[in-house]
Structure P
Amino acid sequence: MTKGVKLLIGAVIVIFAAAVVFAIIGSKPSDSTWVDIVQNNKIIYHLDLSEEKDRTFKIDYPDGGWNEVQIKDGHISIIDADCPDHTCIKTGELRSENIPIVCLPHKLVIRFSDEGAGE
């Protein structure tokens, strides 16, 4: 085995290990129950999921389009949208402080926040 092949194998192992560590850190559940729903860089909702009743509501994008947000059992997710790729729906429930729910076509972000941050 040549030195170049050994270096390549070592680099692949390091990249794989870094990806595993990032996946573990990135999927760590948040301790916060507060979320911000942000559209066009403005907080439109600041909610405490531990206090919210189960409900579904629609967020309209001013230039056309919508996202349907569901709060159920203290969790929040986007369950329907008219965006073309549905990445926001495929993200599932908001679980991690590092991975928000994002709908780029409607400039919508759902993320965990601090208790008093949205006020």
Structure Q
Amino acid sequence: MAQHNELGKKGEQLAIDFLLENGYVILEHNYRFEKAEVDIIALKEDTLAIIEVKTRSTADFGNPQDFVKPKQIQRLVKAVDGYVITNSLNVEVRFDIIAILKEGKHFKIEHLKDAFYHF
């Protein structure tokens, strides 16, 4: 497996651990809908948090959260609409980014709530 794929998997597991420690219930991991993949769908109280995880080994080319593109956001919104309808959920939906930056042997985790909105 390529090193960047391993880093991405490590980042997603760190994000899940972080969310669990902060009172979230993980409903889905790598949820697929048509052309979209939602990294994490989690619930905290009455809010459905849709979480895109971005992990980078360096900030030389920008912060991890800078790599979420408008087309990806549109696909995520469509996927989540489908998820909410399919599961007959009556919840607030929030789109978050968990940005993870490797700093030596440690990882810095930043949870950006309401990181983007419906288009």
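Laboratory data are not the source of any read-out in this text; all were calculated from the coordinates shown. Quantities reported herein were computed from a predicted structural model and do not represent experimental measurements. Cβ atoms are built from the backbone, for glycine too; each structure is taken alone.
Odds and ends about this structure:
- Structure responsible for -10000, with helix-only ellipticity at 222 nm (-39500 (n - 2.57) for each DSSP H run of 4 or more, over all residues; to 500) calculated and labels P, Q on offer: Q
- Source structure (of P, Q) for Cα extents along the principal axes in Å, computed value 44, 31, 27: Q
- Entry that produces 0.40 once FRET efficiency 1/(1 + (r/R0)^6) of positions 5 and 85 (r between Cβ atoms, R0 = 30 Å, to 0.05) is calculated, selected from P, Q: Q
- Relative contact order in percent (Cα under 8 Å, 6 or more apart) derived as 26 - corresponding label from P, Q: P
- Comparison of P, Q by distance in nm of label points 7 Å out along Cα→Cβ at positions 13 and 109 - largest value held by: P
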